[in-house]
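Pasting the structures here.
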Structure P
Amino acid sequence: MTTHELKIKSEHFMDVVKDMKKAEIRYNDRNYQVGDILKLHEIDQDGNRTGNQCGVIVSHILDDTDYLRDGYVMLSINIKFKSI
């Protein structure tokens with residue numbers, strides 16, 4: 001299990017926190033695995049961290065070039081903690 005520190009735009013961050021957004025599409029440059037923790041840091045429109053963060057656990061990985069661009073994966077996520 002690995003923890004990945006990632007930035008996420010504010011509108012997407014709020015949907016994750018509200019438990020409405022259940023997946024993230026990311027370039028798989030980190031070799032994501034089921035069970036990994038994504039520590040999501042909210043960023044504003046200028047790309048600066050707001051200080052808000054939440055942690056999610058990767059529960060499933062879709063790695064299929066029929067549905068996603070080459071090198072990208074869809075990570076199904078479940079909320080672990082919120083800090084807003």
Structure Q
Amino acid sequence: MRPLNTFQVGQRGVIRRVDGPPALVQRLGEFGVLEGETIEVLGFAPLGDPMEVRVGASRLSLRKAEAAGVLVEPQLPPVS
């Protein structure tokens with residue numbers, strides 16, 4: 001497992017754990033950042049923070065400090 005803030009654009013994986021202050025974990029959960037969901041990094045702001053991710057049909061912007069608490073199991077890209 002790796003923290004989400006270490007992922008690059010286009011990388012995706014399955015959320016395995018969400019750590020942090022209870023209020024942050026609850027807020028992320030309300031936006032769909034839940035264990036078992038697939039998450040994909042879509043991009044970064046010009047200065048690198050925040051990052052844009054897709055979870056299900058939702059697109060979210062997360063600060064890297066928030067993303068550090070989202071532990072993700074990387075998915076390997078499909079073999080072509």
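Please treat every number below as a calculation from the coordinates, not as lab data. Since we're looking at a predicted model, the values are computed, not measured. Cβ atoms are built from the backbone, for glycine too; each structure is taken alone.
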Practice prompt. State the single structure among P, Q that was used to calculate P(r) over Cα pairs in 5 Å bins from 0, in percent, giving 3, 16, 27, 24, 20, 9, 2, 0.
Written response: P
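Suppose distance in nm of label points 7 Å out along Cα→Cβ at positions 33 and 65 works out to 1.3; of P, Q, which structure was it derived from? Write out the running numbers ahead of the final one.
Details: P: 2.5; Q: 1.3.
Computing distance in nm of label points 7 Å out along Cα→Cβ at positions 33 and 65 on every structure in P, Q gives 1.3 only for Q.
If you work out relative contact order in percent (Cα under 8 Å, 6 or more apart) for P, Q, which one comes out largest? Working shown, then result.
On the way: P: 34; Q: 42.
Structure Q comes out on top.
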